[in-house]
Structures are given as C-alpha cells and as structure tokens.
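Just below sit the structures, each encoded as structure tokens.
What follows draws every value from the coordinates through simple rules; no lab data is involved. Everything numeric in this text was worked out from a predicted model, so none of it was measured. Cβ atoms are built from the backbone, for glycine too; each structure is taken alone.
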Structure 1
Amino acid sequence: MVDELNKSAAIKVLHVTYDMRIGGTEQVIKSLVENADTSVVEMSIFCIESPLGPFANDLLERGISIKAVSRQPGFDINLIGEIRKHIKDHDIDIVHCHQYTPYVYGVLAAAFTRARVVFTEHGRFYPDSSSWKRKLVNPWLHRITFATTAISAATKTALAVFENLPEPDIQVVYNGIKALQADPEQVNRLRDELKISADTVCLGTVARLDPIKNHPMMLKAFRRVLDSGIPAKLVIVGDGDERDRLAEMTRELGLESDVIFTGYDPKPQKYLALMDIYLLSSLSEGTSMTLLEAMSLGKPCVVTDAGGNPEIVEHKVTGLVTPNDNAEAFADAIVNLCRNIQDKQSMGCKARDRFDRLFSVESMVSAYQKLYLQALGNK
C-alpha cells in the first residue's frame, strides 16, 4: 500500500502551529518543508495566531502556502471551523499539529474528515504542570490521533505524566538540522572585530533572552570562570525581554568588558563558529536547535541537565552536563574544559560524530515522512 501511495499524487500535509516566528518549533517546521521530498509530500502551513513571523517570509518566497488567522481569547470555537474548512477545501491528507494548543484545535477540526492527525510535542514549560480537565480529555483526543511524537525521551515522559497520554504510544523523533560549515577567514575577521585575542577562550550561546534560558546563572558562572584565572570572553547572541535585566546584571558583576551582547542575528553561524565552547544554561529545554548547530561544527558543549539536553550531549564524551540552575557546577565544567585542551578537542570531534548519527535533517525528515505514509497506508 505504501509503495502505491509513493507512486501516486503527493500526500498533502498541513502543519498547524502558533505562528512562524524565530524559534525551535518553527525551525523544525521550516526544515520539514524545505527538505521534503515533493514527489511524496506537498506541505502547507496554518498558523492560529498573527503576525506570521520572519520564518514565513522565506517559505512564502518558495511558493509555500501559509494561512494565518487571529485566535480569539479563551477557547475559540470558531477557529475549529476555520481549520476544518481549510482541511476540506484543500483536500488535506495529514494534519501535523505542533505543540498542545494547536493540537487541540487541529485534532478537533480534523475529526470526522478524511485527514489523519499527527501530534508533535516540542518541549515543556518549567516548572511543568497540567490540569484535571486536560488529563480527562487527552486520552479521548489521543484515540482519534494517528500518531503522537516527542522530540526527546524527557518530553515523551512528560506527556505521559502531565498529559495522561499512554507512554508506549509516543514515538521519539529527534529534531534534525543541516550541518553548518565554518569559514575560517570569516571567523578570524569576527574575532578581530570583537577584539577577542588568540589566547582568549571564546564562550558563547545563541538563544532568545527569556527567563527560561536562565542567562543570569550563566553570567554568575562566567564570573567564577574569570575569577579562576581563565582568560575568556562570553558572547551572547539573541534578544528578548530579559535584555535590560541582563545588561544590568553584567554591570553588577563587573563583566562589562568581558560579555558581548550581539543582539538578534537571523544567521548566527559565524558566532557559533567563533565559539570554543558552546553553553546552554536553560531551566527547561526540548531539543535545542542551536545546540545541534554547535555540535555540527564540532564544538564541545556545557549544558544543564534539563529536558532533552542530556540526551543530546553525552556527558564526558561530547561535552559536560551539569545540575540544573547551579552556577558553581556550570563554572567548574567550563574551567575543566578550558584547562584540559585534549579533552576539549576530543569532545568536539565526538560531538560532530554524534550529530551525524542522530541529528541530521535527513534523519528527521525521513522519520516524519514514514509516519505520513503509514497514516495513509492504514486507512
């Protein structure tokens, strides 16, 4: 049956999501669309919130169909009708819902239509929670869902514990990206531009400046790194609501000359290539796309034991995993890598190997495409 489907018209997949702003979920959708085998699947996007966001522009230029509506406060029952009409009007085969709220609207809209539903949970809030209403309704929603996937084993467990979904039915599909390529000349120019000397260790991170990313802990740890005698600079790429608070904290810690805030950059590859050690201090994390990008460049990583981080970074093999929200342990791990050059280089090489085996975009696209084929094959 799958072979017959593969030879027939492309499967129409509709991604239902919040919007297409800059973020991990949105990047996954963008990667799925851009790397899809168009002889097998035809993808489009339905955003339940407006405005669309920057990622949408690239896809619209490629001719990808994207519809956006403005979800009303509370439970917007009219939104179910809008999505249902879109499914019927465009003869959609698969409704792929990303995150819980789009899933609820998407699965209800697809009910009693020919479309099959795939739900992907991309990560959890910190601290995690649920409600008795969701635990009551979720098993029913699950019964009319063809497949549920999670981007990490930690996320899979959270769905079972907090959302009352049967854990054996949840499949882990890791996020995947295209490996980045470093340009040595560009890296040297950037190092000169940022005034980072050759004997200075460049630490860095790429993330929105949001409380969940716990940059304050990173700054406290960095203060400890400098106090240990390590010559280092910290490059923080990103922007967000925490920008002013972090700038003030930098001043309070006496780090003005050692921390570089670059602001938002839509293509931060040059900064990632510059970093000697990649840092991720999140309180909660699904599968960090920038962490994967750093690994694709062969960077050793220091991360917190949050969400999918310890699944991505193999402790003492591709980097170091530290207790969550512990500045002292985070600093000790950084110092350890800075003082053990051989370990740092070995971990960087093994990080690239692990990326190639588990986190390539080809692997992710293939896994979802198989799900779509199975969904239609089981009709």
Structure 2
Amino acid sequence: MREVYKIADNIISSLGFSTEENYRSIVSGAVGIKETKLFSPPEGVKYLSLTDRSKLAAITSTYTDPARYTLTEQMIISSIHDATAQTDIDLTSSDTLIVISTVKGNIDLIREKDSTGFSGDRVHLWRSAEEIRKHFGNPNRVVLISSACISGTLALVYAQRVLQGKRFNNVVVTGADMISQFVVSGFECLKALDNGGPCRPFDYRRSGLSLGEGAATLVLSVNKQSKRGIAIVSGASTNDANHISGPSRTGEGLYKAIERTISDASTPELSFINSHGTATIFNDEMESIAFSRSGMSHIPVNSFKGYLGHTLGAAGIIETALCCKSLENNILIPSIGYEKQGTSEELNIITVAQHKELSSCLKTSSGFGGTNATLLLKKYSDER
C-alpha cells in the first residue's frame, strides 16, 4: 500500500492563526482559555477559548467577502488557504479531495437565522460544505465527517485509507467548530463544564472540560514534499456500544482501537501519547484504563485541552498538527493543569517540557456515543 505523508498544516485558535504561532504559544505556556461573558444568563460567565473574530474576518477578506460566509466557514476557508499555500497541490484538480470534520457546523443559525441573511438550509452540513467546495473550485463532492468528538481524528483515519487506494493523490482534511449558546448550554446541562477555570486533564482536582473554538487543516499526500517529515502510518476506529454519553468503564473500545492501530504498523516503542484528555471524570479514567490495558502506562502522555479547550470537530486535527510539531522539534509538551494523579491507573503525565529524540506518537480521541479513534504518526528521513 502507498505511504501517506503530512505535507502542510494550519491551526486557527485563540492562540494564533498559524500552526507555528500556536505551537510557540503553547511551548511558552500560554493558555487561550479565558474568563468571558459571551452569552447572557443563564450561561453567564464561562471559561472559554475564543478566536479573535475580527482578525479572522480580516484574514478571510484577503480571499473573499467575509459577509458571504458564516464564522465556521470563514475559519475553514482561511485555514485551507494558509495550509495549501505551503504546497504546490491544485485544489481545482480531480486528484485532490476535501474532507471536512465538524460536530455542529453552522448551529448558531438555528437561533439567529432571521438576522444573519443566510438561507435556512445553510445550517445543514452538506449545504455549508458545498459553499466551501465552490469557493475553492474543487470538482469532487466534499466528504463530511461528523462523529462527535472523534470527528477530526476519524477524518484523518479516513483520509489515510483513501490515499492508500489509487483514486486520489492528495487529501485536504479540515476541521472546525465555533462556540455557540447551543453548544455551551448543552454541555452545561450535562454538568460537564469546569466553571472554576481552565480544565485540568487527568488531575485529581478536575471537574469538567473547557470549550474552545477553532479550525485546523492537514494536507496529506502520497508524494513527499521534503526528505524529512511526518508519515501517517495507521489508524483505527471503534465503538464501545456502552452509553450515549458515557464511555466504557473498562476502556474496551479505545483499547481495541489502540491494538488495531499498533498491530497494523511496524514501529519502535512510542515516544509519547497525545490523549483526548478532556478533564471530565469519566473520560480521563477510561483513557487511563485503556492505556494500562495496552501496556502503555510508562509512555509519556499529554493533553492539549488545558491550552485550547475542547474544540470539538477541530480537536483531533489541531492536536495532530501540534503532535507533528512536537515530533519535528523533539520536544515533549507538558499537560498543563496537571499536579497530582486523579485516575485509578497511574500514567506518565508530562509535567515539564523535555527535549529528547522523538520518533513516533499515538493520537487518541474518544467521544459521545462510545466512539473512539486512534492515529499513529512517525517521523521519516531519506537523508543518509
């Protein structure tokens, strides 16, 4: 089968509008989760990770009229433009596929459709995807991935498998979600939010997640762009079939996804694991059990949620792009907010930045409906 390579990327978040800007902010310890009053009561003051929407509109205006597109669509358009500008691929070619991952898309239009000027069907994911396709002039139907919180990672697993075939040579994978009153209210109803500050993945004090918004793009190709880089080696997805919102208490689904991902690849021991790490009581516990069952308790683990919050459909792609930067720069990034073990199974949580030779990374995601997705990244070098 053909090998798949990451040839370009972009991240848009509260910490910046490029992968490099986000990476350097995180390495410096910056946190994008801030106390904010975005909505009126009962939501009130929340800790959220918000993009600079004025700056986003300004960036989008260099490509098109921002008024023609929703906030989520602006993030997707700007992210794809930035990432593909780093390559020589042709977005108008039938050889290039666009994959979009999102959980809620233009969900804000449900509440505000009468004042936005957008047509009612723009709230549908397929309709929004069609606008993106037309903007870039891509001849292929956009593939939409919407599978709760694993959407971004699952989109990358899908793209890797598509590229191992012979239909496409390039896949542009983009994930995006915005923070809306609908989303905040939903998580509040589940009592899943940490309203006391930025979330603290795996820590004994953790009390819920922090929500974030953003977008990210990874351009994958069967053609290398450089002699050194990152390859997408393998991936898998499973379902716990356990509960609509609660993960398996035994970590069965994630454990099986990890086993399938690792068994499909011949690679030395992992350098680190980037977990889903939402800081909810049940998710972090489940992941600790799954990692222990896989014999990985000793492998360094981190979560990026304490920096950027949970960006839903963008999370898996944002975090994979950051994993690539970590591998490329040989730096283990700390899991911010962690002080003391808060799970039944002990984990090797990264608490301080470490410079060491890194070779591979396992990315994991888990979500509502018992969904799980895993991805194995590995550095390659053709230099002798």
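Out of 1, 2, choose the structure whose coordinates give distance in nm of label points 7 Å out along Cα→Cβ at positions 322 and 346 equal to 2.7 when calculated.
Numbers: 1: 2.1; 2: 2.7.
That value comes from structure 2.
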Source structure (of 1, 2) for semi-axes √(5λ) of the Cα gyration tensor in Å, for residues 202-249 alone, computed value 33, 18, 12: 2
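Which one of 1, 2 has FRET efficiency 1/(1 + (r/R0)^6) of positions 258 and 298 (r between Cβ atoms, R0 = 30 Å, to 0.05), as calculated from the coordinates, equal to 1.00? Mind dumping the intermediate values first?
Values: 1: 0.75; 2: 1.00.
Label of the source structure: 2.
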With mean count of other Cβ atoms within 10 Å over residues 170-177 as the yardstick, tell me which of 1, 2 scores highest. 2
Among 1, 2, structure where mean projected area of the Cα convex hull in nm² as derived comes to 17.5: 2
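Out of 1, 2, which one gives -9000 for helix-only ellipticity at 222 nm (-39500 (n - 2.57) for each DSSP H run of 4 or more, over all residues; to 500) as computed from the coordinates? Don't jump to the answer; show the numbers that get you there.
On the way: 1: -13500; 2: -9000.
Source structure: 2.
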Computed 16 for relative contact order in percent (Cα under 8 Å, 6 or more apart) - originating structure among 1, 2: 1
